[in-house]
Each structure stands twice: as C-alpha cells, then as structure tokens.
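> What follows are several structures.
What follows is calculated from the coordinates using simple rules that are stated; it is not laboratory data. Keep in mind that this is a model prediction, so the values were computed, not measured. Cβ atoms are built from the backbone, for glycine too; each structure is taken alone.
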Structure 1
Amino acid sequence: MTTSSPSVEGTGKSKQSDSLAYFSRFGAFIFLIVLCIIFASLNPAFLKPTNIFNVLRQVSIYGLLAIGMTFVILTAGIDLSIGSLLALAGLVSAAVEKGATGLLTGGAAGESGGYGLPAAILAAVAVGLLGGLLQGLAVSKLKVPPFIVTLGGLSAFRGAALVFSNGQPISAFREEYRYWGQGLIGPVPVPVIIFLSFAIIAFIILRYSKYGRHIYAVGGNKEAARLSGLNVDRLILSVYVITGFFAGLSGFLLSSRLNSAEQVAGVGYELTVIAGVVIGGTSLFGGEGGIFGTVVGIVLIGVLANGLTLMNVSSYYQQIIIGLIIVLAVFFDQFIKRRRR
C-alpha cells in the first residue's frame with residue numbers, strides 16, 4: 001500500500017504534465033479551428049474562397065517577418081526594428097524600379113527609367129541584410145542587449161527612410177513589379193506562395209539541420225552552448241541577418257502589393273509579428289518553439305482580425321484583444337514551465 005500510492009501519484013502528475021505539454025504545442029491550432037467554426041457559423045461569407053485567400057494574402061507579409069523573428073526569439077533575442085527596416089527596403093526597391101528621375105514624381109506606370117525588377121528585388125534584400133548585419137554585430141560583438149539595439153534600429157531605419165525619400169512616397173510601378181504583390185498563380189496569391197515556401201524551408205532547417213539544433217541550443221543555454229564548442233556569437237549574428245533578409249523581401253512585396261512605397265509602411269508590424277510568434281508557442285525566453293506554430297499564430301491573428309471585421313467590430317477593439325492574447329500566451333508559457341518543474 002505504501003509503495004503503490006506514490007506510484008499512482010507520480011503517474012497522475014506525469015499524465016497531467018503530458019497533457020499540458022500537448023496543449024502548449026497544439027493549443028494555438030485548436031484555438032484557430034474553434035475560431036473558424038465560430039466565425040463561419042456567425043457569417044457564412046467567412047468560408048468563401050475569396051475571403052480565405054484574402055486573409056492569407058493579408059498575413060503573408062507578417063508571416064515572412066515572423067519566420068525571421070522565430071529564429072531571433074529562439075535564441076532569446078528580439079527584433080523591434082523589422083517594420084522600419086521593411087519601410088526603408090521598400091523605398092530603396094521602389095527607387096531602383098522607378099529610377100532616379102521617377103523617385104519623387106511618381107510618374108505614370110510604364111514610364112520608369114529604372115534598373116529593372118531583378119535589381120529592385122536585390123536592392124531590397126541587400127538593405128535588409130545590411131540592417132540585420134549591423135544589428136547582429138551590435139548584439140553579438142558589442143554585447144548590447146537586443147532590445148536596446150533593435151529599439152534604436154526602429155528609430156534609425158525609419159529616419160533613414162524619411163531622409164532617403166525626402167518624406168515623399170514612391171508609386172506607380174510597372175506591371176511586372178506589381179505582379180509579385182498582386183498576382184495570382186491559379187487562385188492563390190503570389191505572396192502566399194512565397195510565404196508558405198519560405199515557411200517550409202525554415203521548418204526543415206530548424207527541425208532537421210545541424211544549424212537548427214545549434215539555434216535551439218543557444219536559446220536553451222548560451223553558456224552551455226559555448227562550453228560545448230558552438231560559436232555562439234556567429235549564431236546570434238546569423239539570426240539577425242536572417243531577420244533582415246525577410247524584412248527586405250517583405251519591403252519589396254508590400255510596395256508591390258500596394259503599388260506604393262511609403263515611409264509609414266510597417267508601423268506597428270513588430271507587435272503583430274511578435275504576437276504571432278508567441279501565440280504559436282515560441283518562448284520569449286528562447287529554446288522552445290518552431291515554424292509550424294508561428295504559421296498557425298500568424299494565421300490565427302489574421303483570422304481573428306478578419307472575423308471581427310465581418311462582425312463589424314472596431315479595429316480599436318481588435319488591438320485590445322490581440323494585446324490580451326499576447327499576455328495570456330506568455331502567462332501560459334510560464335505556467336507550463338512551472339508545472340514541469
């Protein structure tokens with residue numbers, strides 16, 4: 001009798017821990033399904049293919065940024081500058097597409113004297129990579145906390161965007177430029193295909209590659225990773241470069257989709273992106289999470305915003321709801337960690 005009781009108690013605790021871990025891993029996906037059922041029952045238009053693809057198109061830019069943010073947060077870092085870097089990259093891409101003579105005039109579409117689509121894409125990505133590299137060096141080499149570095153980047157990149165464009169938008173692009181943000185392949189928007197393609201690549205890298213395992217190791221315990229022979233500084237530098245790449249690519253796609261590059265592009269994007277990553281189960285303290293959860297978290301936010309809009313709920317309340325969800329997601333993450341201990 002004395003030996004069986006602890007055994008049963010231990011088994012009960014183990015089952016409870018397993019249940020919590022399961023819900024932590026798939027809770028966002030379950031919540032997404034429940035939301036879809038609720039919104040579909042309240043408004044049949046929610047499940048129409050046009051609305052579904054509209055939601056996916058809207059979240060594709062956030063999704064690309066969230067892929068890069070997942071790498072950063074897995075190392076226990078943060079990047080608050082992605083929206084500002086996106087705006088700068090989009091403006092540079094637009095300037096290359098339009099050419100110097102069309103930089104501020106926004107001349108008619110097709111009257112571009114620019115350098116072509118490949119150069120515009122490369123310019124946006126190069127700006128993103130450079131911004132990510134500079135911030136990564138400040139974090140990894142200068143040992144400045146990521147929050148401070150990227151908070152400074154948020155202001156500096158936005159200021160650079162204003163200086164570069166003299167405070168004016170660049171618009172009216174050629175059809176081949178607009179296609180990447182507005183075009184379709186079959187019924188599927190091109191940005192959605194780009195987003196899902198990179199999500200699959202990132203999922204494979206994090207799940208199956210040595211580099212992915214090293215990222216989780218750094219996030220789990222930097223000192224232990226360093227003592228085991230990993231080049232922690234180089235790994236941390238790399239995740240900010242990855243985030244910069246996605247910010248640059250997103251800047252190009254957003255300007256393509258809107259047919260305009262503006263200095264205010266990407267304002268507040270960092271909140272939505274971080275929310276999607278955290279809601280998807282990636283711990284802000286590093287070492288736990290993944291791309292699947294990030295995709296689910298970003299789509300969940302898009303579905304929530306779309307469903308509330310169909311129900312005529314003010315966008316102001318939507319921001320309140322998303323903010324509360326972030327707090328609850330972090331609380332639940334900490335609750336599970338305490339229960340496991």
Structure 2
Amino acid sequence: MDADTLGGVQQVTHTVAQGLAGRGHDVHVVGLHRARDVVRYVENPRYERHVVQSRPLGEGGRRVARLRFARFVSSLGPGYTVLTSPTVVAWLAGTVPARSRTIGQYHGSFAHARATWHFASVRRHYGELDQAVFLSPDDAWRFAEEALLPNTAHLPNPLRSWPGAPSYLDVPRVLGVGRLVAVKRFDRLITAFARAARTRARWELHLVGDGPEMPRLRAHAASLGVAGRVVFRGRVPAAEMAREYLNGAVLGMSSEHEGLPLAVAEAASYGLPSVAFDVSGGVRSLVLHGGTGVLVPPADVDAFTGALNGLMADPARRRRLGTAARAHARSFTLEKVLDRWETLFAHTHR
C-alpha cells in the first residue's frame with residue numbers, strides 16, 4: 001500500500017525495479033499513500049517513484065486514490081502493471097487500462113493464505129489477471145489446485161547483491177535476522193539457543209532488527225539465564241549487513257509463517273547454513289533439508305534445539321552445508337531473477 005516503509009515486499013519491489021531499469025525498462029514504483037517512516041532502499045534509483053496521496057487510505061480518500069492511480073497508469077501507455085498484494089489487487093485491478101497487462105504477486109505462503117482472508121481474496125481476484133505470481137513452485141501449484149487459478153507462475157525474491165567471499169563460520173554466533181515482531185517468534189529461537197548453549201559456553205545469539213517485541217524478548221532471555229549471551233543489535237543498515245553474515249556461523253529462522261525469507265537467502269549467499277521451521281514452499285526452496293541446512297516441523301522447539309545444537313557442535317558439517325547453501329543461493333541472484341521477470345513479461349504479452 002505504501003512503497004517506502006520497512007518491509008520485505010518493499011525491499012523486493014525496489015530491488016527488482018532498479019534491476020529492470022538497469023536493463024532499459026521504463027519503471028515506476030507507486031505507493032498508494034506516503035510511508036510514515038520512509039526507508040530508502042536504493043541510493044541512486046534509475047526508476048521513477050510516485051506517491052498517490054499523503055494520508056493513509058484508512059483515514060479516507062480511497063476513491064480519490066483509485067482515480068488518481070487510474071489516471072497515472074493511463075498516462076504511461078502500454079506496459080505491465082505489477083500489483084504486489086491481495087489488497088492492492090482487489091482495489092486496483094479494475095482500474096488498469098486494457099492495454100496494460102496485469103500481474104498480481106502474492107508474497108506470503110499458501111499455508112498462511114489458507115489460514116487468513118488472503119486465500120479468499122486471491123481466489124476471487126487473481127484469476128482475472130493476466131498472471132498470478134507466487135514465490136515457489138509448491139505455492140503456485142497449490143493455489144492453482146485449491147484456488148482454481150488458471151494463470152499461476154512462480155518467481156522467487158532476488159538477492160540484492162552477491163558477496164565476494166563467504167563466512168569462515170568460525171565465529172561461535174547464531175544469527176536471527178528480521179523485525180522483532182510477534183510473527184517472527186524470536187522467543188522460540190531464544191529458547192532453542194538457551195537449551196543448546198548449555199554445553200556451548202562460547203556461543204552467542206545475535207538478533208539483528210528492531211521492533212515492539214524487544215522488551216519481551218529481553219525479559220525472555222533473562223528468564224532463561226542467557227541475557228548476557230543474547231545480543232540485540234537493533235536495526236542494521238543494509239550496507240552493513242555483510243559484517244553480520246561474515247561473523248555468523250548459523251542462521252535461525254523461527255517464524256510462524258514466511259513466504260520466501262530474504263534473510264535465509266542472504267545468509268546462504270555468505271555460506272551460512274540455516275535451521276528453519278518448515279512453514280512454506282518458499283522456505284523449502286531455500287533450505288534443502290540435510291543439504292543446505294536443516295528443516296524441522298513447525299513450532300517444534302525441541303527439534304529446533306536439536307538441529308541447532310548439532311550444527312553448533314560440528315564445524316565440518318556447518319562448512320559442508322554452508323558450501324552447498326552458497327552454491328544453491330546462486331539461483332536467487334538478481335540477474336537470474338530479472339531474466340525470469342523478462343521471460344514472464346514475454347509470456348504474458350503473448
């Protein structure tokens with residue numbers, strides 16, 4: 001709904017926009033309202049940025065926003081309009097002129113959609129678009145089967161850059177990366193770390209990100225006796241994240257639900273294996289169980305603890321899985337994902 005707030009969808013949008021603009025496409029990123037806390041994802045954008053209106057749509061002005069968006073898109077001529085969420089698709093698909101192809105993205109997982117209003121919205125609206133795009137083959141197949149969509153495709157989120165060198169995996173540090181919000185369930189990661197760290201005296205858990213859960217997570221770490229070993233790094237600028245990954249040995253992904261988590265892909269590009277809850281096709285496309293990391297059943301903290309402990313205890317296995325993770329992550333580089341976007345445009349045009 002707004003293009004410049006802190007979020008994975010926004011990061012992906014600006015990354016793809018910059019990449020396509022670099023390939024000569026005329027690209028426009030449109031926010032329906034202005035972000036309250038603006039994040040600048042690209043320092044020197046080659047694309048145009050637009051805000052339809054200043055105040056949030058929840059405060060009124062939805063009809064005006066629709067009219068302004070329709071007028072703007074009509075002024076651009078033929079092309080492709082990528083709508084990035086179920087709400088945006090429901091509100092705006094009917095305003096896109098017929099000469100422009102419409103592509104609807106869904107950045108969540110099928111499992112999450114099925115448990116929320118998203119599934120009904122996707123089923124109702126995405127079949128009317130030229131293309132419905134999901135994050136993994138599994139998600140695309142399940143939406144095609146259960147939402148009866150005839151137009152599914154899958155495109156992963158891209159990495160913003162490719163690191164020149166991997167981590168040596170020799171710093172005894174587990175990483176958790178993401179907003180400190182309830183859905184990320186960092187409390188479970190702290191619990192698993194506290195249990196695994198009982199016999200791993202040198203290890204620390206570093207949580208990179210900020211958010212409203214920080215006080216509760218600090219208290220949780222203290223209650224488990226690991227307050228001094230759980231380090232809250234706060235928000236780290238994207239340009240400085242390389243240092244975090246280079247000084248990590250394992251990434252823990254403890255979310256309740258995820259689409260295709262960029263932190264896991266970024267960690268893999270630095271050669272870090274991940275321990276993750278098996279919550280989506282996107283997670284499974286990144287973490288190949290036993291090959292590039294370890295998947296455990298959703299919400300199974302005991303299994304997560306065992307998997308984390310196993311990697312903390314075995315540097316040779318960490319390096320083996322990390323090497324495979326880095327090789328696998330090459331399929332998520334920006335250039336390869338941009339190739340797939342251009343193939344999708346050509347297919348949609350036909």
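> A value of 2.4 was derived for distance in nm of label points 7 Å out along Cα→Cβ at positions 133 and 165; which structure in 1, 2 was it taken from?
1
> Let me ask another. Given a value of 63, 40, 39 for Cα extents along the principal axes in Å, calculated from one of 1, 2, which structure does it belong to?
This value belongs to structure 2.
> Now for a separate question. Figure out for me which of the structures 1, 2 the number -12500 belongs to, where helix-only ellipticity at 222 nm (-39500 (n - 2.57) for each DSSP H run of 4 or more, over all residues; to 500) was derived from the coordinates.
2
> Right, next: Taking 4.5 as the value of distance in nm of label points 7 Å out along Cα→Cβ at positions 45 and 317 derived from one of the structures shown (1, 2), identify that structure.
Answer for the origin of the read-out: 2.
> Can I ask one more? Assign the value 5.4, calculated as distance in nm of label points 7 Å out along Cα→Cβ at positions 37 and 141, to the correct structure from 1, 2.
The read-out was computed on structure 1.
> May I pose another question? Any idea which of 1, 2 comes out highest on distance in nm of label points 7 Å out along Cα→Cβ at positions 173 and 237?
1
> I've got another one for you. When distance in nm of label points 7 Å out along Cα→Cβ at positions 205 and 221 is calculated for each of the structures 1, 2, which structure yields the highest value?
Largest one: structure 1.
> One of 1, 2 was used to compute relative contact order in percent (Cα under 8 Å, 6 or more apart), and the result was 15. Which label is that?
Answer by label: 2.
> Here distance in nm of label points 7 Å out along Cα→Cβ at positions 29 and 181 has been calculated and equals 1.8, so which of 1, 2 was it run on?
Checking each candidate, the match is 2.
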